[in-house]
Each structure stands twice: as C-alpha cells, then as structure tokens.
Structure P
Amino acid sequence: MFYKYYPPKDYVIDSLEKAFLYFSFSDKLNDPFDTYLSFELFGNKNEWINFLKTELHYSHNDAEEYFVNNNIIENEPYSIPLFEDNYRMAYVISSFTTKPDNSLMWSHYSNSHKGICIGYKTVKPSNFNLIQIDDKREINSVDYNGIKYLPLRKVDYLHEKPKPFNPLQDDQEQMINNVIQKSDIWKYEDEYRLAMKSYDPRKNIVYYNKLILSDIYIGINTDLTLIKEIIKIAKFVYNSDIKIHYPLVNYKDYRVKFD
C-alpha cells in the first residue's frame, strides 16, 4: 500500500472524482534542488553528431556545421543553456509514501492537517511496485499480464548531489535516476515516485484504475464540507469498498492516530 497526501484544494476533489494522478514539474516542488539536473555535455565528435541529430533533430550536415562553428572541443565540457532548461522540464513526477500517519507530512503536504491522504493498492511482480493505470494514451508504461502500470521508484536520499548528467553518453535510465534522488534532509518522507516524460505542459495527469483506491485518511483539521464531499464521491464514483479513517486526537502524545 502506498499513500499520497493532498491539500484541501478544488483540484483534489476533481482528481478524486475523475480518478487521476497529477504530475509536477521540478519548478513546482518545495525543494529548489529537487530534480534540478546539473549538466556536463562532453564527448567525441561522433557522440556530438549523434546527440545533435537525435536530441536536437539536426540533419547530419547541420550537426557537422554546428560542431565546427561553435568551436566544440572533443571531450571538453560545453553548455547549451536552452537545451538544458528544456531537458530539465522533460520529466514530471508524482510522489507517494509508505506512511499515512506522519505529522510532518500532514503539515507540509496537507496544509496543516486540513487535507486528506489517499491509499492506493499496488502489485509487485519484480523489483518495482506497480500502480495500475487506465489511460488510453501512449504513455511510457509497463505492461504486465496485458495491463498497463507505472513503476514506483524508491527515492535515494543523498548527502551530496549526483554527478552531472551527460546526454551524449548517459542513457534515459541515468536521467530517471537523477529524478529520483534528493537531499537526505527529506529522508523522513520515505518517498516513492512515479516519473514520466511530460505529455502536456499545461496538464500532466494520468488516469488510474479506480479499483486501486482503497483508503482515505481524514486530517485533524479537515473541514466537514470537504469530508462530506469525499464520502459522497467514495460511495457513488468508486466500485469497491473504501475505508475512511478518522483522526483520533490524543494530546497526551505527539502522534496522529486513526480509527
């Protein structure tokens, strides 16, 4: 089971009602260092020509001309700022955790316990937990028994940033590895991520199978109107039994407990 915290915003009701997950760009995350790729472009001439043709869609002659006219030196670092900025925005993420009762998470991601936390069922046929999606688009998903899934990748918490990404030599897996690495000060989140290429810069959403939603946790300060709306959606939109967990307030300790 994996969980996702939501603030008390209108789009939360919309995403719950329509059964979709929203994916964020790096500039929308609360940590400015999170997923912000550092680049170091270098390689031999053949690698440069191949990069210019595949990534920037140059013809072979234009790639040769670009290499010569810009005084690129083989195996020496070179920067293309516009490309790097665009590449940073190529991937979007959706975050999950294994903890539905973490007070810091409720404070940071549910607007001081005013929102909700949703639990999703997953399958784990191999190394990754998989979230079943119900999206007709050509998304870079995983096929398992004829069903489309997205893999949840565990975030690596590091004391220092990983080495810069070199698109001339590093593959897409290395790119994704950068997207699931962040500072160890966030280790308490125990985060897992869905990472995918951006399909629509205005609206990065993926529809999931409604049967995977199984639990909804209510915040200590969640408004009664929002609670009623959530219960109504759970009853009439979803086809499975959903458990609603209410907070138990006990001021003898600092923990959030649920019934």
Structure Q
Amino acid sequence: MAQATEMPKLDAPPIIEVMCGVFFRPVEGLDPVFVGGWWREVKDDFPRHSLQAAVAELPIFISHGSPPVRSWLISSDDEWVLQIQPDRFYVNWRKRGGAYPRFSGENGVLERAIRELRRFREHCRSELGSDLALSTAELAKVDLVVEGEHWRGPDDLGQVLPVIADIGRLAKSNDVELGLNLVQRRPRGAMHLTLSLSTDTIWGGQIARAAKIETRCIGELVGSEEQQVREAFANLNADANEAFFGIIGPGQLDRFKARK
C-alpha cells in the first residue's frame, strides 16, 4: 500500500465517480426479494431502484436457475447508488452537478459508505441471523479531464498527461482514440489504471473530447470490524491518489485549482 504522504489539495478535482465496495462469501437468499425487504428501511434515502446483471470477475455462481442479479437503490438526486448482490456491496457517488463531497471527512464518501454498509450488515444480522464474512475491499475513482475546461488542443493535453504525448508521437493525425491499461500487483491486492481518450457524452449531456482516468484498487481485508474496513479504504485511497498525481504532468495541478 502507498505510504501516508501528504497529497496536494484540489479545489476543482476532475473526479466524476467514486465507488467503495466490499466482497464477502456468497450468501444464499441474498436476492432482490431480500433486498426489497431492506429497501423498506432505506426508501426515504433511496426512493428509486432497478435490477442489473451481477458483476463477477470469476464464474463463482453455479446454478440451474436464473442467473444472479444486482439490485440498485438510487437516491432522489441520482448522486448515490447502493449496489447489492449475493457476494458484494457497493456504494457509489456520481457527479450530477453538485460538488464532490470529498473522500474523507464526516460527510465524505468513505463515511457515507461505512454508514450504508453498517445499515445493511445490521439488516443481514437481523434477518439472516449472521454477519457478512467480509474478505476484500475495492475502491474505484474516475476522473475526466475535459477539452475546453482543462486543456485546449493535443499539445496542451500532452502537458497535462505526458503519457498521451509520448504515445501521440506515433499518431499521424489528431483524431485518435486511445486506450491504455496498467495492472500492478501488490502484496494482498492490486491496482488497475485505465487511461482512455475519446469523444463521448460526458455528465450533463455535453459532447466533448476527454481523457478518462479510471483507477481501481483492491486489497484483502485483515478483519471485518468497522474500523478495519475504514482503514483498508483509507489505504486504497492513498494508492488511488498516488496514481492520479503520478500521471499528471509536472506543474499542471493549477488546472484543477491546486491549493497553495
């Protein structure tokens, strides 16, 4: 894990999504019907819901019936999403026009994730008679560096993200698509960083050319106690921040209103 070094503070970070998730031993009966019972307890905070295909890195579910699904519970402002399936629980913050609540602090993403996980675990204890056997923590952050807001033209983007300038020397035009994946194995975990450049619809419905930086950090949990989960996410956040600041070019943080 990254060392607890002080990172720069950005008053206008380009972050558009943060996800905190925990994996646990698959729970029989943790299906949309069970989640629906819990939804009655949290409906005021998450009035909307939907069903999505379950997420799985490995085919861990073996069944002759219907495939597992993932339940989404969505806040009224569309910024917060809870995702629940038989082997994992996610809390997502998504940019929808409001300010980023920050990761740390009383009202940050981490404490919100801890509170929602606590509520869900309490319901599982009450209804299932046992706690979730947590095994792994996952943190993902998505940053969007947008043309016209953070950079103007390919040469300027190359200043912000030097790796794009290095790869861009192979291109014969400015109209290119880019996808770069970096996987770094670490003791008891891994970090996945994806950098892409394309023209797409960004938040708010705007069409723009943007570089997307997706950082996903995974770490084994050494225990299921709330403080241990909190510390694991804090360490993963340090890893994600180190990756973000490492990919940004020297002297370019003022584009994101770096605090002096």
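Values quoted throughout were computed directly from the atomic coordinates according to the rules given, and no laboratory measurement underlies them. Quick caveat: nothing in here was measured; it's all calculated off a predicted structure. Cβ atoms are built from the backbone, for glycine too; each structure is taken alone.
Determine which structure produced the value 1.0 for distance in nm of label points 7 Å out along Cα→Cβ at positions 30 and 54, calculated from the coordinates; the candidates are P, Q.
Working: P: 3.8; Q: 1.0.
Computed on structure Q.
semi-axes √(5λ) of the Cα gyration tensor in Å was computed and gave 41, 20, 15; which structure, P, Q, did it come from? Write out the running numbers ahead of the final one.
Details: P: 41, 20, 15; Q: 35, 20, 19.
Comparing all candidates, it corresponds to P.
When relative contact order in percent (Cα under 8 Å, 6 or more apart) is calculated for each of P, Q, the greatest value falls to P.
For the set P, Q, ranking by mean count of other Cβ atoms within 10 Å over residues 38-45 places P highest.
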